[in-house]
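Some structures to go through are shown next.
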Structure I
Amino acid sequence: MRSLSLCILGGTGFVGSHLASRLIRDGHRVRILTRNRFRHRALSVLPGLELLDTDVHDATQLSVALRGQDVAINLIGILNERGHDGRGFLRAHTELATTLVDACRSAGVPRLLQMSSLRASRDAPSHYLRSKALAEQAIRAGAGDELAWTIFRPSVIFGRGDSFLNRFAALLRFAPMLPLARAGARFQPIWVGDVVEAMARSLVRRDSVGATYELGGPDIVTLAAIVRYVGALTGRRRPVIGLPDSLGRLQAALLDYFPGKPLSLDNFRSLLLDSICSDDGCGRLGITPATLTAIAPTYLGDHRGAVLQRESAAAHTSV
């Protein structure tokens with residue numbers, strides 16, 4: 001494959017840093033757009049990587065930043081907003097997607113990869129999932145014949161530097177027990193390396209154009225099982241107490257006002273839907289995804305007796 005110039009929005013984050021490293025190893029040139037390149041200057045040690053100060057919500061700045069690029073990759077996403085009315089999600093996800101499509105077409109960028117979310121839909125219970133679905137809609141409707149797009153819908157992503165397993169590891173350090181909202185919510189965790197692999201493969205596959213890939217790992221696990229596994233790996237086994245939805249909703253409403261929003265009402269609403277694939281996107285791309293138990297011990301700790309309680313094979317169905 002020829003060397004490409006790729007521009008990543010959200011490239012300084014967890015997935016973005018892994019993706020940039022992979023693309024550079026493949027011989028591509030990577031441009032990452034950021035509000036403050038000095039803050040992320042550690043990334044500049046990667047050969048062939050350029051950090052460019054850009055307000056991605058400014059259509060003119062974005063169009064200028066995209067000129068001469070072969071591919072735009074949008075990884076920008078937020079799990080919480082400052083307010084509670086969904087406007088923050090719409091701006092970060094939907095409005096940005098519309099601006100990006102227009103900027104790609106204006107700058108002559110022929111290819112767009114979009115990170116969405118599993119279970120995104122216009123009638124989903126949370127602002128987060130609805131805004132992600134509207135972003136997908138904006139891309140499909142606005143791309144026209146000039147812009148070839150691919151959409152990725154992962155379940156929760158884990159790996160070194162993640163904010164998922166590491167957050168629970170931090171909570172378990174101080175909590176004598178952990179009351180947990182939506183403890184029975186089910187996930188299909190996917191390793192960041194497999195997400196990056198899926199995006200890299202889509203660049204060389206013609207059948208990925210106009211395709212949407214649901215990405216999930218081989219394990220289906222409940223939220224409670226994940227927390228218990230993190231506790232076992234880190235040597236911080238704590239009782240995990242599943243809360244009924246009435247108390248879980250109350251917990252989310254209270255934590256919504258805590259610094260960093262460890263759990264918000266919108267998070268709670270997202271958890272009402274199991275994050276399980278209805279389509280094997282990894283299989284379609286020829287990827288055999290890694291298990292949580294193969295990767296998590298490499299960065300959380302590997303205490304003996306750490307066991308992940310998986311759901312039965314019968315549970316691996318479309319929901």
Structure II
Amino acid sequence: MATVLGVDTSNYTTSLAICKDGEIIAQKRRILDVKEGERGLRQSDAVFAHVKNLPALAKDLMDDCGIYAEKIDAIGYSAYPRDIKGSYMPCFLTGEMLALCLGAICKKEVYKFSHQCGHIAAALYETEFYDAYERDFASFHVSGGTTEILLCTPDEEKIFDIKKIGGTLDLNAGQTIDRAGVLMGLKFPCGAELEHLAKASKKRLPVGKISVNRLNCNLSGLENKVIKLLNEKNSNEDVAYFTLSFVAKTLDKLSENLRCEYSDIPIVYAGGVMSNAMIRSVLSQRENTHFAKAGFSSDNAAGISLLCHRKIEKN
């Protein structure tokens with residue numbers, strides 16, 4: 001029985017979460033502001049935003065759940081984007097600083113994980129994939145910064161050992177969605193607003209050819225297609241539907257190919273793009289698939305706190 005704090009400071013969101021006895025009892029998130037018309041943040045701007053966000057979020061989190069430092073048994077944080085050599089982004093240093101300072105002051109254990117592992121753990125939370133931590137499975141991590149197919153196996157040290165087996169060869173799915181949204185005048189990140197537009201579509205523009213070869217895909221061509229459709233005076237609603245359909249068709253074809261190579265392996269869909277109901281509805285037609293619950297697809301510290309809890313329970 002333990003209570004842990006999770007910290008995640010990605011290039012999109014500042015996030016803190018409390019996990020008590022394996023359950024997420026509180027979490028706070030703040031999306032980093034991006035200037036109108038821009039398609040992301042420089043790392044220096046992201047670091048500065050996290051430094052400003054963390055004190056207020058920490059106070060709000062602790063006040064909401066009534067759990068303070070002396071009651072926390074351990075702290076987990078995102079130290080890098082992926083569990084591969086050389087994976088690094090300065091924005092994660094802000095979360096590391098908070099976690100290590102709290103650990104030193106309060107004399108608590110501190111554990112580091114990858115942001116990617118946190119996404120997978122968050123996607124598994126409250127699913128019916130009960131033996132996920134004891135067996136092999138495949139995971140799609142689909143976001144603005146990543147579009148990868150991963151083979152996940154149990155690991156004593158990291159909880160999951162992750163091997164990349166496929167993914168995009170150019171742009172990420174979230175990037176293409178955001179670029180399409182910015183072309184339509186939407187505010188970055190554009191996923192939620194683009195989905196809202198797509199629901200009002202009156203004309204189903206044909207997706208046409210996609211670029212998928214076994215477990216790899218190319219998504220950069222989507223931006224040019226969107227520009228062409230907008231120049232042809234198609235409505236934003238119809239182009240939004242086309243954009244999401246293109247991404248959904250690409251991911252579905254990758255899923256089909258994954259099944260061909262790995263038979264009936266369970267598939268977990270993680271990452272911010274997986275919060276899109278339209279894309280989920282396409283992918284969920286396949287058997288033995290698992291999706292994050294609402295609120296656990298996008299960047300958040302919930303998965304990190306769950307990993308930290310499993311770590312100290314093992315110890």
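Computed from the coordinates by the stated procedures, all read-outs in this text should not be read as laboratory data. It should be emphasised that the depicted structure is a prediction, and the values quoted were computed from it without experimental measurement. Cβ atoms are built from the backbone, for glycine too; each structure is taken alone.
General remarks:
- When Rg and Dmax of the Cα atoms in Å, for residues 168-255 alone is computed for each of I, II, the one that comes out at 17.5, 52 is I.
- Structure from which 4.8 was derived, distance in nm of label points 7 Å out along Cα→Cβ at positions 56 and 136, options I, II: II
- When helix-only ellipticity at 222 nm (-39500 (n - 2.57) for each DSSP H run of 4 or more, over all residues; to 500) is computed for each of I, II, the one that comes out at -10000 is I.
- Structure from which 17.9 was derived, Kirkwood radius over Cα pairs in Å, for residues 80-223 alone, options I, II: II
- For relative contact order in percent (Cα under 8 Å, 6 or more apart), the highest value in the series I, II is held by structure II.
- Comparison across structures I, II (criterion: mean count of other Cβ atoms within 10 Å over residues 128-135) gives the highest value for I.
- Given 14.3, 44 for Rg and Dmax of the Cα atoms in Å, for residues 8-95 alone, calculated: source structure among I, II: II
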